[in-house]
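Asks: These are the structures in question, set out in turn.
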Structure I
Amino acid sequence: MTKHQRWGRAAVVGGSYAGLVTARVLSDFFDEVVLLERDPVDGDTGSHPGAPQGYHAHAMLAKGGEVLEQLFPGLREELREAGAPVFDYGEGIDFLLPGGTAPRTRTGVEIQTFTRDGLERRLRRRVLALPQVTLMPGTSCTGLLRDGSGRVSGVSYHRGDGGGEGAELAADLVVDASGRSSALEKWLGDLGVTVPEMRTVKAKVTYTSMNFDRPEEGHPDYFVAYEMLFAPRVARAGVLLAVEGGRWTCSLFGFQQQPPTDDAGYLEFAHTLDNPHLAEQLARRSVQEPTYRYTNVDNRWRPYHLVKEWPDRLLAVGDAVCVFNPVYGQGLTVAAMEADLLRGMLARRRAAGRSLDGAARAFQRRVGRLLLTPWTLSTNSDLMWNPRRQPAGARFAHWYNSRLFRVAVKDAAVWSRFVRVVNMTASPAVLFHPVVAAKVLAAAFTTSAGGR
């Protein structure tokens, strides 16, 4: 194989966000990419019908935005023209931390806010326009095919409601991007492959969200207003995002409580928050869309990177591998980074004239390493809601972060470091740099002294 040659056919199970960005990458390396999607989607479909969280506030972190722009040049401007703002994270967000309001100062981290519906519709149109990509809507995959050497060689499926005869699709590579409802673990079991127990950290958080009109005149000096959950004392929070179509998206969060879905109760809940901007904008709305509630927010990681007998020619990405509590906004960015990881791996193999053999297990191991940081950041916070299950690492992270926030509200340089970490453009190690750590320890000493 030369650097310009392609492999044959790739099959992607699942045509939602992770499946779309994966198919885009595969189109550069395969003659044919087949998207097998359970729901009856087409080029005009926006938020995936099978994704209940699609109605709620979504965050594309800066790193994810960078990857998407590489894969889909001009996407950012296309969304901007539709009304999705682009702004500096520090200048455009009114961010209420547990220790006070974050500095409104330039950080150099540029982000864009939009709805999942607006993003996914544009991605789907672009991907389906690629000559290598074929969509099979209304198709449910039922298992994996395997050749005589043990490699995965395709998928079995049925069309429609499953009443018809089953069929098979041969493929040189199969990617499971079917989301949190993935049946891959069962399919692997059918092949005699054992998967270690799934890691689960319960979040016990409920989201209630709506879109409503955003004023054209007299727009406030922020594009996002945010108050974060923080155990144990901030059990109610929310976020307000300026999105395309001249709208706000508002999501209210409650730990072990459900923000109401009725208009009066929704506004009343928003008034209980310490960031007043959510209630202010909700109170002046004149047009609104339906209100949705979402409760299935537990963190779940299927540790496929630990499977020693992982079948060759099989990959798993996105929520099919790891689901995060959406409050941290990591899912879209992590799926984009996994697609970028796949692009790099396939490019190196093609440049070296190598086949796909041996790539699958190596890829899943790299995915495991990629997931470790966002998983740790998400679960450390969620673990602190449970007084009976607080590992030492989570307790230390919580102690450190609570004091880091007190420093950050007064120190723009520390806040900028935190912003880069949150947006996955810098390692968490930058928050433990001696300069930062000294300030955090000084804040801890001051607090202790004040307490005495």
Structure II
Amino acid sequence: MTTSPAPATRLPGEVRRTAILAAPLVLGHVSTGAIGFVDSVIAGRHGTQTLAAVAIGTALFWLPVVVPMGTLMALPPTVSQLDGSGRRGEIGAVFRQSLWLALALGAALFAFLTLVVHALVPFGIDPGIVPGATAFLYGIRWGVPALTLFFCMRYLAEGLHWTLPTMLLSAGGLVVLVPLGYVLTFGALGLPELGAGGLGLASAIMLWLQAATFALVLRRARRFADLELFAGLFTRSNRPHWPTLRNLLATGLPIGVTVLMEGGLFIGTALLIGRLGEVPAAAHQVAVNVAALCFMVPMGLAEATTVRVGHALGRGDGAGVRRAAGAGMLIVLGTQSLSAGALLLGHEFIVDFYTRDAAVAALAASLLLYAAAFQFPDGVQVLSAGALRGLRDTRVPMLMAALAYWGIGMPLGATLGLGLGGVPAWGPPGMWVGLIAGLSVAAVLLGMRFLRMSTPARLQWQLTGPHPARKAE
């Protein structure tokens, strides 16, 4: 394990490398987040009921999607460590197995979205919202298999330090969705007015176009020609191989559950607020969409940090592991300062883009002040989680996330928001206090975990002890 970095790889150089790697990821995530912005704006222009329906439909869509997204996050640290340790020739086989995993996850999600609509009424969602939310989910479910395949191809490219396709294809999806979503929602060019269902169908079409284009890019990319990524994909030798899939799941499934814990906190909050009526649901959708756009920046930085940490670990550079995490943390503290300031100063201006409803706008603007309060803990927790993924340390972070988000954040938010246990009901602001609490606890726990796991002794054990995906802690 090396300890003395060359001058070019000291902290300023690492900051520069991380920023270069992360920039396309951030822009790609912002483009992906802007898809939610487009959906919300189009739905809001169509009507408050449509916006509320898209809010509930989006929540129930992302609830299952975060599981395969997180599970397939096992790919970047896996391929970056193989590349860093000089085992590049093994990457193609791992990728082909991950494609089978992505297809299986996509099929499971399609089934879930088909069935979950039957739970809307029993859950207590406002009856006026249910038809639109159902139509949205029935439309977008057709794009789920494409989305899981897209994640798989994207994480391979990112793990090998090629992040440009993520940015370009995410932006391209936005270009497709804007006109297509408008046409199918409002009805134009001879097509019927489909409302929320039109947005779901437009999103599905966009997802398939993205996946098909990414496959073509990878197949023709010279930098990956030696990997033979799609060679003999349907031959006997490349059929699903359980030992390889088991190793991917051992690392990735805890990541998927961890992401579900955080995403579920926001999704559960949206569903509980949906019980309060159309205006609270619509206002929450506006505020959470803005918060999600802000989150795209630290999320991209966290993914870049995962790759940099994994590559350093693969080449046996312990100092490089800590330097990669430190660089990511420095950048994320700066970006979160900017986003918090923008929300504090521009919350009323921002909501004007989403809705003309005065009641929705007033509540959404107040919720953005709560979003400003969790910018720093949100950035710290996602960056720390990304650094830990680079070490393939995923099981204990999963338990920490469960405690922070569901042991503290959700109970506190539900108690304050709905007035449980005799506590006066705060409504949506109370739910957002729970978000702040959960993210803050996660930031402390995950930050401390990385400090512990990145000591020289721990990093040495990573290289000489049991396989990281199977370690006990």
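Quick note: the coordinates plus some simple rules give every number you see, no bench work behind them. Computed from a predicted structure; not experimentally measured. Cβ atoms are built from the backbone, for glycine too; each structure is taken alone.
Asks: P(r) over Cα pairs in 5 Å bins from 0, in percent, for residues 222-333 alone was computed and gave 2, 10, 18, 19, 15, 12, 8, 5, 6, 3, 2, 0; which structure, I, II, did it come from?
Replies: I
Asks: I would also like to ask the following. Looking at distance in nm of label points 7 Å out along Cα→Cβ at positions 190 and 430, point out which structure of I, II has the largest value.
Replies: Looking at the calculated values, the largest one is II.
Asks: Which of the displayed structures (I, II) returns the greatest value of distance in nm of label points 7 Å out along Cα→Cβ at positions 238 and 318 on calculation?
Replies: Structure II comes out on top.
Asks: The value 3.9 for distance in nm of label points 7 Å out along Cα→Cβ at positions 182 and 310 was derived from one model only; which of I, II is it?
Replies: The value was obtained from structure II.
Asks: Comparing structures I, II by percent of Cα pairs over 37 Å apart, which one has the largest value?
Replies: Once percent of Cα pairs over 37 Å apart is tallied for I, II, the winner is I.
Asks: Using the calculated result -26500 for helix-only ellipticity at 222 nm (-39500 (n - 2.57) for each DSSP H run of 4 or more, over all residues; to 500), pick out the matching structure from I, II.
Replies: Value -26500 for helix-only ellipticity at 222 nm (-39500 (n - 2.57) for each DSSP H run of 4 or more, over all residues; to 500) corresponds to II out of I, II.
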